[in-house]
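Next up, some structures in structure tokens.
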Structure 1
Amino acid sequence: MGVLAAERIKLTSTRSPWWCSAIIVALGLGFAALIAAVNRNPKADSPPLSVTNVVGGVSGFGVLVLMILASLAVTSEYRFGTIKSTFLATPKRDKVLTTKALMIGVYGAVLIGVLTLLAFGLAKIITGSSGGSALELSTSANARAIYGPAIYAFLAVLLAVGIGVLVRQTAAAISLIILWPTVIESLLSAFGSFGRNVGAFMPFANASHFYSVSDGGSTDWHWGPWGSLLYFAAFVAIIFGAALFMVNKRDA
């Protein structure tokens, strides 16, 4: 409980978590309102607005900012040297790292889960019955698009904390977190069948496959959405496990 209290104070007494949280709220709800307003009076030949579309600002941009928040919680301590005091107070370094990751992970999952519901409700109100005909939770895929981002957010925080511990540098951690899902994995679609085959083994592509209603057939998947979640969770476990190992091997 002492470690938990210390990590809670660190998280709530600095400005970056508050700013990041505000940005997540603005991006999630703003994107939902914008895309709903654009599709309020859709054309006859336009595809229906899906649940994945309206919560994309939360599951996409929101979780990305949440990962930056999580990595900053680690790299900032290395940058300012406070990690040494933390480890002196709590010699079990893996306990410190696990507590930090779980606390931010639970916070992020709750925040993303609430914003997903708010974004969905906001889009339903704006689009009305004409543009929001497909915004229903009657199917398992649509329901998964609502609760899936919260699960993804929790795992993404663990991954970001692990990356922060491994690289220790704020710029390097943030660059890796941003470029990996938005550039590196996205470029695979330009390589035809090779990209479709390799894309099935990319971690963030699997996460998207879990919480998305449809991936558009751009990837040759070898498993279903829940298999993709297990694959992403296994990848996160490897990175976070490597971080726990390295934090005990290297100097603070």
Structure 2
Amino acid sequence: MADTVLYEVADGLATITLNRPDAMNALDVATKVALRDAVRAAADDDAVRAVLLTAAGDRAFCVGQDLKEHVGLLASDRESGEGRTMTTVREHYNPIVEAIAGMPKPVVAGVNGVAAGAGFGFALAADHRVVADTASFNTSFAGVGLTADSGISWTLPRVVGPGRATDLLLFPRGITAAEALGLGIADRVVPAAELRAEAERTARKLAAGPTVAYAAIKEAVSFGLSHSLAETLEKEDELQTRAGASEDHTAAVRAFVNKEKPVFRGR
């Protein structure tokens, strides 16, 4: 894995850190490959119970595509006629977002600075966003003559509504942390100096929680967004039956009756 993405697993928590602070954690090809591999590794590792996605430095979470590299790749495409540059959506962005949103584990995004373009999309793909009070969000795509990618045309309307999402995509602008909180883009805003500690505390709390239930919750919410009430009720019955058969449920009920704190083992 490239050193532009750091990956660490400890006590059930996988921490994935974008590590190009001098480039505002922009996504060159090597970083996209490393990030894709990291989120897939976290999704597939049974030892991982929750994921923290964050970034180095205090200026940016991720400003999206590395446009300096992108200019050179576009020029190479024009010379070769191959048109390989824009396959990055299919090869990198889509798998990253699918792994973040689709893994049966909670994912916390610790947004320490600017989240723009694909960086915004990755943050929205997470289940919970802890945001520094100095951070901001920007769709950015239209500003460089592009449409939405990194899942943002799916996630953003579900968070802010289709009308507001279209406005933010057509007229890219900075969204402050305070406004993001009001729109539901941020789940919690904390002082910048406390961002990493608070995001890690949140992720560790989830890692120690009823992860069988968390997986079912993620599946239920995703299912309900695209199915009828009757279909969703059937899905809830299926998922609750599964959760109710887990060791975690039995242990938690026993702990409640005995007025003890439950210990969840993800089984």
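So the values come out like this:
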{"item": "Ranking 1, 2 by mean projected area of the Cα convex hull in nm², the structure that comes out highest", "result": "2"}
{"item": "Winner on relative contact order in percent (Cα under 8 Å, 6 or more apart) once structures 1, 2 are ranked, highest first", "result": "1"}
{"item": "Comparison of 1, 2 by mean count of other Cβ atoms within 10 Å over residues 150-157 - largest value held by", "result": "1"}
{"item": "For -14500 (helix-only ellipticity at 222 nm (-39500 (n - 2.57) for each DSSP H run of 4 or more, over all residues; to 500), calculated) the corresponding structure among 1, 2", "result": "2"}
{"item": "Which of 1, 2 yields 14.5, 49 [Rg and Dmax of the Cα atoms in Å, for residues 102-165 alone, calculated]", "result": "1"}
{"item": "Value 2.0, calculated as distance in nm of label points 7 Å out along Cα→Cβ at positions 86 and 110, assigned to which of 1, 2", "result": "1"}
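Each value in this text was obtained by applying a stated rule to the coordinates, not by laboratory testing. What you are looking at is a predicted structure, and each value in this text was computed from that prediction instead of being measured. Cβ atoms are built from the backbone, for glycine too; each structure is taken alone.
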